[in-house]
Structure I
Amino acid sequence: MHTSGDAALLAAWEAGRRQSPPARALSLLASTGVETATLANWPLGRRDSALLDLRAARFGPRITGLTHCPACG
């Protein structure tokens, strides 16, 4: 899998606004040049790993996250 160009990634991201989360994942990964039919047959773990690899290649390895703690309020 190669990293997609900026234009291909942006087009996949914009198309994904109208897609379900699984279809959006396939579109983003397809922007790297892998056939959608091939991606659809990948196990979920492989697809998720490839999405994280794509994200890391484009934006770096760090991911910041926040969550609500019910105990803290």
Structure II
Amino acid sequence: RLKDDQLADIRNHKIGFVFQSFNLLPRTTALANVELPLIYGGLGGRQRRKRAEDALRLVGLGDRLDHKPNELSGG
């Protein structure tokens, strides 16, 4: 049996999930929205920005890093 702090570490670093609704901060850019969980995960600024940019490029949003959620297509 794992201790509480071991379970918390697994939850914080090994498990991810995808919301069915957007759950994006409306006044924040796409890049900042993607960076937010990485901030909570303790990732440093340069590495965090690179991972967020890479993730957005991977899903075809590399040209929309500075767009707000209402400027992104929901389709």
Structure III
Amino acid sequence: MRCNTDDSRLHAQNAVKAWHEHDVATQNAFFEHCIVCQDKLAFLLARRSLLQQLDDLPAAWEAVGDQLEMVATES
């Protein structure tokens, strides 16, 4: 399933908002979306936004990033 850039941006915004609100269920849904749809743009946009506010990504975010990276190298 492919996402357009507008959808990716919206997913990223919602994920960052979910992180700020400690909404784990929404973050997990975002992670699943990124992995299933290979929406690397959404993940990278959200990641960049979080790293502007944090020194390091939370562990769950790092794990998803690693998983997306692993899939990219297998292709």
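Of structures I, II, III, which gives 46, 24, 24 when Cα extents along the principal axes in Å is computed from the coordinates? Could you put the intermediate results ahead of the total?
Details: I: 46, 24, 24; II: 46, 29, 22; III: 33, 24, 22.
Matching structure: I.
Assuming -17000 is helix-only ellipticity at 222 nm (-39500 (n - 2.57) for each DSSP H run of 4 or more, over all residues; to 500) as calculated from a single structure, say which of I, II, III it is.
I
Could you figure out which one of I, II, III the value 11.0 for mean count of other Cβ atoms within 10 Å over residues 17-24 was computed from? Please report the intermediate quantities before stating the final value.
Numbers: I: 11.0; II: 8.0; III: 13.5.
Answer by label: I.
Laboratory data are not the source of any read-out in this text; all were calculated from the coordinates shown. The structure presented is a predicted model; accordingly, all values stated were derived computationally and were not measured. Cβ atoms are built from the backbone, for glycine too; each structure is taken alone.
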